[in-house]
1. Kindly point out which one of P, Q, R the value 22 was derived from, the read-out being relative contact order in percent (Cα under 8 Å, 6 or more apart).
2. When you work out mean count of other Cβ atoms within 10 Å over residues 44-51 for each of the structures P, Q, R, which one comes out largest?
Structure P
Amino acid sequence: MKIVVTDQEGAVHNLDALEGWRVMEIIRDHGLPIKAECGGACSCATCHVYVDEEWRDKLYPPREEETEMLDGAFDVEDNSRLSCQLIFQPDLDGLAVTLAPGTEPDA
């Protein structure tokens, strides 16, 4: 199973994905530049991603706490999600996301 991640520079990465892992963990553990300061606690928005349009309706809707965190993030779009709140399942094989500006570890 895979996820496709476009980094902040526009490079595309095909990453092996494990069922039950947070998308943020998959991205981080493959060494891509994602800050993810809170480690998945939904308290910082530094794992902000843009979900490709074809995948938006396949994800469960964000919970209120995720929506509240996104309200304080930079460059939020209609397809913005926190990757720490997306749990990878087999039906998400091929999920495509783009790392949002400001999620770089040195940002």
Structure Q
Amino acid sequence: MTANHDADDSWHVRAEMALAAAAAADRLITYAELADAAGIAGQHRIHRLTVWLESRLEAEVTAGDRMLSARVISRARGGLPAPGFFMKCAALGIYDGPPDGPQAYAFHLNCLR
């Protein structure tokens, strides 16, 4: 029997808890660390996580909530989220700049406040 990973969304609750813990500790968490903490298994686990994070980011911005999704960073980008984070922020009308460099760092730091 093939597992349908999209049907099992119980990891969403664990991901929320891991994000809340990272925020409470005022620390950042990598995509892989969050996927591990949430218990996301199988192929394309990081992709499934980023789709969820983008949806969460949209909800945060729409509600005017703090951007906990900004706490998730790429291990390979020097403390920045993946480019998709910045593209989603641009699509939401809250960022107009490149996905890396000084402007991206300043925007990301502001999101963490």
Structure R
Amino acid sequence: MSISVTPKAAHQIRKALAQRGGGLGLRLAVKTSGCSGYAYALEFADAAGAEDLRFDSEGVTLIVDAASLPMIDGTRLDWVREGLNEGFKFDNPNAAATCGCGESFAV
């Protein structure tokens, strides 16, 4: 089981953590939401809980709770710029479908 980031995503995570004043890393989770059933949730993590799994990729730490991992196992987080917009993009091999806006997915 693994979660990874691209060098561009790792750079953005390090930059955001520095602006924030520190932290352990980035927490990735899945919540029930959106038109396709599930949505990704991102937040800064200052510590890992007992049920959390830790993945280190490109020099950054990713924290994932055990319940979310089966739905995002193998996901690669990238940072992309599309026109005037930029942000994280999830390359999730478990997603059977995604909504048109890219905010939610189904497994």
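1. Working: P: 41; Q: 22; R: 31.
It was calculated from structure Q.
2. Working: P: 23.9; Q: 16.4; R: 12.0.
The structure with the largest value is P.
Here, each number is a calculation from the coordinates, and none is a lab measurement. Note that this is a predicted model, so its numbers are computed, not measured. Cβ atoms are built from the backbone, for glycine too; each structure is taken alone.
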